[in-house]
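What follows is calculated from the coordinates using simple rules that are stated; it is not laboratory data. Given the structure is predicted, the values throughout are model-derived calculations rather than measurements. Cβ atoms are built from the backbone, for glycine too; each structure is taken alone.
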Structure 1
Amino acid sequence: MLSRRLLLYIACGATTLTPIFSRANPVEATHFPPSLLEEIIVTSTREARSRNELPESVGVLGREAMENIMPSHPAEALNRLAGVHVNNVGGEGHMTAIRQPLTTGGVYLFLEDGIPTRPTGFFNHNGLYEIDMTQAGQVEVTRGPGSALYGSDAIGGLINSLTRAPGQEREIGLTLETSEDDRYRGLFSISGPINAQGRAGVQINLTDNGGFRDEGDYSRASVTARWDQDWSETFSSKTVFAWSAIDQSGVSGLNEHDYKHNRSKNLYHGDVAFREVRSLRLSTELSWQPDDERLWTLTAFARDNRMDLMPFWMLSYDPNEYTTEFSTLGLMAKHRRTFSDVNIDWISGVDVDYTPSSYKERRIIAFKQGDIFVDYQRSGRVNYDYDADQLTVSPYTQVEWQPIERLRLSAGVRYDHFSIDYDDNLAASVPEVGIFAPTAFPSRHYRPDDQRVTFDQWSPKLGLVLDINEHHNAYITYRHAFRAPTAGQLFRGGSVADTTDLRPVTAISREIGLRGQISHWLDYDLAIYDMTIEDDIVSVITDDTRKTLNSGETRHRGVEVTLMAQWSQGWSSTIAFSHSQQEYKDFSYICGNATCNFAGNDIPRAPETMGNATLAYSAADDIWRAELEWEYLGRYYTDETNTREYGGHSLLNLRGKYQLSDTLELYGRLQNLTDRRYSSYTSNQVGVPDLEYRPGQPRTATVGIRLVF
């Protein structure tokens, strides 16, 4: 049962509005946009479906919305969606909170055109910076577990960035923008027909950002290319190439004094705490639709990724730098069959992913001047050097049945089989325990023996969608989801002697929703969910021995309200609102030389309330547009004991654009309009009362020009 306070928020939610649903054309005074029930969503079934057919909560940002926002960071777009919060921890670095706390854990699935950007076991909480989201054709966020077509990590939600489809007419775009703190960005795009049945497009993103923190610079270069070809009336292909290079300097948290009086201070100078990422993806999707009742889809894809990282959180007790690399060959095969006589859609398929990977970690010696890290050197010791080759085979099936006109039932199941061949490349003579420079206390780097690790997971899904009438739609869904242990959890044991027997973390999600349109001017979407996560991975001390095992349990409940109002031809407003209760049911945690259990406590860094509101005006001829945005993040506890908390914050942002000519547009934005001091992430270690703050961006002005012809 939801608490009385939560029910009160639901009642109050009737007065609120949320995310921007992109409209293709300006709204005439006597014509209102279609209901959100008619909105087309791709993620759930990997093909275009109307929202009213789907038993799930999905937020959508279309191309027009993304161009109005022109986000310099994924948070600026995604935080407009109810129940979604992405923070900014420097450059385009981030952590995500969707029905989960702000976390670095692998409880989200990041996709581009429905293909996971990383294989299972290699989750990166900063992974969205490997996607050029600013120039996406559409961004879809599924809140909660995905359908049977998706496997590991899709617990909190899925974020799917859809590349722009090249148009039938040639279009060239150039965007140049600059802002404070030596930030510059150039976007270039070209698309159009290449033959009678083919279209292609290329997008380039070059960004350089000095950052408002000392020596907190960031740069990215990315190229996305897409080729669509209609080989016949029934056979088509789509090929996508995506490459990104990201260089991020280390950006530290601050103590309370520096946070209040010197928020530009950064404890990492030079190359200390660096992050360098090189990411390449290539995919080709072949689609054959011999008739209206059959569709065959075969997608072959490849990934190649390298990340060099110095983990800042380990500088004080286990300083190191590491390199992780993987290359993937994968295949996604899907068949959809429609039985019109009995109103049944049957989707079945299999995903295969083969990913050889390597991990090498070197111990370093870091040098400080006062409290600032200024340089480092390698000590000569290698802590870890291993290969892990992973094969995943995942068949699935999903049936949708419409027994009567207004009722749609769905049932699906997915089976995931994982097999990982692990090989330790270090000689047995390399010590696992010892005193190594620069620390004067023992360090432990336990390494498992060469072996094969396997595990299997079934994931059933059930759903019901009811059309109440032409304008209102309700759904109920039950979904089982999981996340597999990461390669690091399995094979980089650290101070734990053996972690290779970890099992997948499982989740059971129950959700009901109501959505529709009122009086042709107000769209609404309401979702209420209850999720339990079991077999979470915890660390305990037993008989003076540190162990990592599956025994944690948490519960996540909440409500998300989404509405959008079109008041007149020019005026529109949106508000996104969510309230959640996230608590430990049974969760162990090492505190000092003992084990504590925080059952009954709230999960730290899980905001109770999140909100976003916009008020926008567009001129009748669409020659100019202005928008005021309000962002709100509620309070949260900063550690497992619930003794310290961050009080939350609210921010104002202003955006506008002006059409100088048919081909030239001037735009600008002013973020954090009131220059409020706030923290994008606040935490402390159990037993340490001092809080650490990640200062948020101060007031920042950006101007840009966009040329399209």
Structure 2
Amino acid sequence: MIQDTKARDPSPVDESGARRHRCIAIVGPLQGGKTTLLEAILARAGAIQRQGDVAFKTSVGDACAESRAHGMSTEANVATVDFMGDAYTFIDCPGSIEFAAESLTVLPAVDAAIVVCDSDEKKIPALQTVLHTLESLGVPRFLFVNKIDESTQTAQDLVRLLQPASRVPLLLRQILTWKNGIAVGSIDLALERAFIYQEHAPSRVIDIPADAVSEERDALYAMLERLSDHDDALVEALLEEVKPPRDRIFDDLARELREGLAVPVLVGAARRGNGVLRLMKALRHETPATDATVKRLGVESDGDPLALVVKTLHTAHAGKLSVARVLRGSIKDGALLSTAAGERVRISGLFQMIGQTSLKIGEASTGATVAFGRLGGVSTGDTVSTGKSADPILLPERPAPVMAQVVQARERKDDVKLSAALAKLIDEDFGLILETNAELGETILHGQGPLHLRIAVEKLSSRFGVAVDVRPPRIAYRETIRKTATGVRGRHRKQSGGHGQFGDVVIDVAPLPPGSGIVFIDKVTGGAVPRQYIASVEEGIRSALKTGPLGFPVVDLSVALVDGSYHSVDSSDMAFQLAGRLAINDALSRCYAVLLEPVDRVEIFVPSSATAKATALVSSRRGQILGFDRRPGWENWDVVRALMPEAEMGDMIIELRSISSGVATYRAAPDHFAELVGRDAELVLAAKRAPA
């Protein structure tokens, strides 16, 4: 829905009059409560009157039909709110690994990230993947331990449980207070202040309970000791048992966050609104400013206004929206922008987002995250500028696809409509790749898993009005020969009045080593076949080899043209093409054709606890294990290297994730063709013959 407000300025200003904006990503494992936290933040900031509930489909986030149908985030949700004089844009990213690509274009542009998790030990590998991405991008991050009302562990125990997921030390900022085995509040170690949780209301400040004084003192000392690792003055204060000034503690906390030296850990229960205000105040005081993000991206702070597109939406009413972070300067509605490629596009509408609602504004200043209307030719990851060109920004690579399906319009009349819909779908989703296989005549959609592809098909129907049928892609089998054939003649003769047709060739055929392809050799002597017809013979032979005796393209053989004859009147290019086809078809019937299947070289990435199961899975699918090793830069992860028949990989990711807490993935590339024999070959050939 588009609302038009001429006078509204949604952005607060600082003392100098400059607009202040922050952009925060909300990330974490599936079902950790990210969307619920966004809802609680919106309620606490006054952006919504009442906190909605994901379970009852009343939340601002996850408002698209696919998210609500599946009960999980399937795309990033953007919401901008005001809080204590600052403007914040929160981008809630999906937690499922199948939709993790949504965050890869968002995270580089944010000032910080809130990593939402709970105390479920089974989710630690998923938490590790999230934290590793943030670590590799250098994004400052808070860890918010959610669902504390359902936990029986102390905050210290939670940190010990979660620490293996992070290469950077976790820094506990709060401890819990208890009543009858239930967490009823927290103590902020930096403030040395206790709070009692209240349902959907700010916590009530109380004195630190007497039975928690000793625990608070120990936890505070542990926090200060950790901060002193990078602050010599704080070391001296601790040695002299002098309490450091509170401002110094907060400065150190902000520096450790900014420089990636520690991950602050806060606790709460988003569903009840507990701990949310303390989290927001930590964001307000400790999140680095936009200029730190600009520096991290390698962008000059001075220059023409510049924005990075982090997400693309195709809406029914507003058309295409390009969600972008303004990194430099100020951009107005109607501005003419340049892309990194030098193309010029004009903004047609400038919007502030809050979930599915878009609010029209007139200008976006440095740090603001807004949506540009109808920027044709601009894609996710592109930069745009009001200058003559935009500085390009290198974003993370698109994740390797792990599953694929053929899509085709159910009605032939929708073919053109499907092409346009697929283009929009790929534009929106960084994790999808579209391939057109001319050999098999298939349009193939590659994605990150079965649910990812299923939802892509649902979007084609619900958003773009195209009903499609799907099926697994066919395997590009080949065939070759194992015997030679010499002196095979192919003669084409036809007389029907007037000029006839005559072509006569003799060929030798022999197998070649794998990967050699098709080699044509001209051994004709004495003009038995005139020069002008040699190319026609080769063309006829290569055309015939597109479908061999088994029904598949033939590879890895040599064909030598050794003899032939011609007629001065009746010979022609077409006659010699047909003669070549007759000769090669006869030769192949004598050469013992065998079936070849494509084999991929695969790298499988799994937690070390699942390595043995992964190798067993590969072996059960006719794979050949080449070895395994530690995954570089990852604690407690391995990479398994193998050769896998392509036919065995169609749904392999489902089993891989079932044995790895849902986090395994792989990367594959074509390697070679291998002979397929026995029952497997019989099944392939039977399937090939079935349509006929």
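Quick notes
- At a computed 1.11 (Rg/Rh (Cα atoms, Kirkwood Rh)), which of 1, 2: 2
- Top of 1, 2 by FRET efficiency 1/(1 + (r/R0)^6) of positions 293 and 389 (r between Cβ atoms, R0 = 35 Å, to 0.05), largest first: 2
- For distance in nm of label points 7 Å out along Cα→Cβ at positions 533 and 669 computed as 4.6, the structure of 1, 2 it came from: 2
- Label whose coordinates, when helix-only ellipticity at 222 nm (-39500 (n - 2.57) for each DSSP H run of 4 or more, over all residues; to 500) is calculated, return -8000 (choices 1, 2): 2
- When distance in nm of label points 7 Å out along Cα→Cβ at positions 93 and 485 is computed for each of 1, 2, the one that comes out at 5.8 is 2.
- The maximum of FRET efficiency 1/(1 + (r/R0)^6) of positions 165 and 301 (r between Cβ atoms, R0 = 35 Å, to 0.05) over structures 1, 2, that is, the highest value, falls on 1.
- Answer label among 1, 2 for the case where distance in nm of label points 7 Å out along Cα→Cβ at positions 109 and 461, calculated from the coordinates, equals 0.7: 1
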